[in-house]
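So, here come the structures, one by one.
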Structure 1
């Protein structure tokens with residue numbers, strides 16, 4: 001006679017949609033309650049003041065709104081870029097470097113080709129950003145496809161190569177100055193023109209196209225079907241006549257291209273400068289969580305991206321308003337919320353079975 005464990009974890013066979021959504025909603029509510037409590041402990045302000053400051057920091061005026069839209073679009077763009085690779089079970093952790101590669105190519109063209117006519121300059125910027133970011137993505141794909149090299153480590157290392165390259169050009173261009181500042185500040189060569197009153201509109205339009213396009217690409221096309229098959233089983237894909245190596249390289253090239261465009265529009269549209277800390281801004285890593293939580297559904301990525309940016313921008317504004325709550329604490333808040341949201345995935349996929357009143361015989 002052996003006693004059963006007090007708690008056994010078993011995988012769920014399935015769950016109704018309403019329960020699935022209820023678990024996720026409860027996790028967000030619990031996370032926000034914890035955020036309010038944490039801010040109260042550190043900044044000594046009430047729950048109402050916390051939420052009011054967060055709302056003000058995200059939607060308080062046109063400047064805050066402009067930044068919120070830009071950063072949400074940027075995070076969504078990178079998450080959408082990761083979706084095809086992740087669905088293929090290729091763990092691309094190099095989006096940070098791919099965005100930096102696209103941004104660096106753009107900055108180089110702006111600095112050294114600033115006297116080229118504007119239409120040609122924009123064309124060169126786009127082509128250069130796409131090409132360099134695609135190379136950053138394709139290199140790990142080739143080594144994975146040809147030699148079975150671990151893609152997670154390879155893509156992570158490519159991030160650091162991109163960071164060092166950006167730092168090299170940053171230090172070269174700033175010279176003896178304390179910081180680089182804006183590129184081509186006098187001529188504004190390479191700056192994206194305003195559209196609908198904002199230079200962020202280009203990225204927003206591109207993200208809308210990418211979000212819709214990748215959704216149909218993954219769900220309605222032959223390439224999307226091949227990605228799904230390779231993700232389920234490479235051996236099955238080979239039996240079906242699918243070239244696994246081609247799919248891996250092609251899919252990573254697509255991810256790199258989208259990241260490159262994101263980097264180009266960040267440098268030429270929003271920042272008009274480049275740095276290893278701000279151009280990608282860590283969103284290459286945050287986007288991994290966004291893509292994973294959305295289960296590679298680009299529609300859900302929109303909601304999750306906006307939620308993450310709401311937390312980031314909102315808690316940063318709380319830090320600006322309250323001396324007892326600094327920027328580091330705002331990062332802790334984002335981590336706490338994401339911990340709860342990711343934790344909800346466990347209860348969606350697994351259930352806890354508690355031991356009954358009477359012990360059962362275990363053979």
Structure 2
């Protein structure tokens with residue numbers, strides 16, 4: 001789950017990383033006295049999407065104008081999300097911007113620490129055109145601290161004051177069960193102070209309970225519903241709903257949908273041994289999406305009984321067209337039940353998906 005900037009900065013502050021003076025407001029009335037912030041302030045919309053700066057979600061303005069500018073910011077949406085929280089911060093006199101991050105390297109399955117002198121908005125361009133400027137060190141996951149030599153190698157000729165921040169960022173990454181802890185930019189001010197001017201922290205979804213996080217904000221309403229029923233579910237942007245059992249079979253169904261020039265609306269794996277109630281929940285979940293025009297149920301009966309699958313589809317009673325391909329345990333009984341209720345049955349995955357092409361007409 002992605003933390004918002006102010007939440008990430010709270011994590012950093014707890015780890016001993018200096019952050020700018022700031023406060024979070026949820027209404028203009030909460031701005032209070034801003035005299036300590038100086039002549040200018042920065043208003044940052046706190047939304048769970050990227051690109052807020054380009055969308056008008058970051059405003060630098062005279063302190064006297066902050067109430068009016070904050071009111072306007074509360075009135076906009078950014079990529080469909082309303083602005084309900086604003087981080088108000090001091091404007092920083094930045095002398096130089098750096099970049100530092102700790103993340104999981106999927107190829108080595110261990111943390112890797114990145115550092116470069118080219119921080120800020122240029123980091124993506126640097127990674128694309130001059131990746132050698134980004135120094136990296138892989139760290140065995142059992143190491144609770146960054147070795148001093150690793151910190152020195154990462155920081156290089158940059159100011160030594162950055163070293164403790166790099167070490168503290170690695171500790172925060174471990175303590176918070178993070179998949180990513182990033183400071184961009186990590187700034188040195190004109191007076192020599194070092195601050196984390198921004199914060200991005202992504203916590204492993206599997207560790208949310210341990211971190212005391214009750215709800216995963218990254219999940220859509222349907223993804224949260226799927227999680228409650230124990231489905232493996234990912235929401236996509238197509239019009240063909242998919243129910244499968246087993247990740248491989250479900251992914252193969254999505255591949256066939258793409259092959260036929262269609263778009264899948266989701267990935268949903270009900271798992272092995274799914275009974276009628278579980279199947280009914282899955283079908284209703286997909287039908288609740290207004291974008292879904294056809295639902296393909298593609299299951300292989302091993303410990304899953306085809307007659308139970310059929311009863312679940314029938315009990316769901318959704319308005320969308322449902323196309324079924326199933327084979328295995330109690331297949332004949334399941335087919336008989338579905339045919340009795342007028343459902344479409346196909347013998348192969350290819351013909352089942354091919355039958356859905358009518359949605360293009």
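Rule-based calculations on the coordinates, nothing more; no lab input. Just so it is clear, the structure is predicted and the values come from calculations on it, not from any experiment. Cβ atoms are built from the backbone, for glycine too; each structure is taken alone.
One of 1, 2 was used to compute mean projected area of the Cα convex hull in nm², and the answer was 22.0. Which one was it?
Derived from the structure labelled 2.
Here relative contact order in percent (Cα under 8 Å, 6 or more apart) was calculated and came to 38; which of the structures 1, 2 was it taken from?
Corresponding structure: 1.
If FRET efficiency 1/(1 + (r/R0)^6) of positions 137 and 225 (r between Cβ atoms, R0 = 25 Å, to 0.05) comes out at 0.05 when worked out from the coordinates, which of 1, 2 was used?
2
If helix-only ellipticity at 222 nm (-39500 (n - 2.57) for each DSSP H run of 4 or more, over all residues; to 500) computes to -24000, which of 1, 2 did it come from?
Answer by label: 1.
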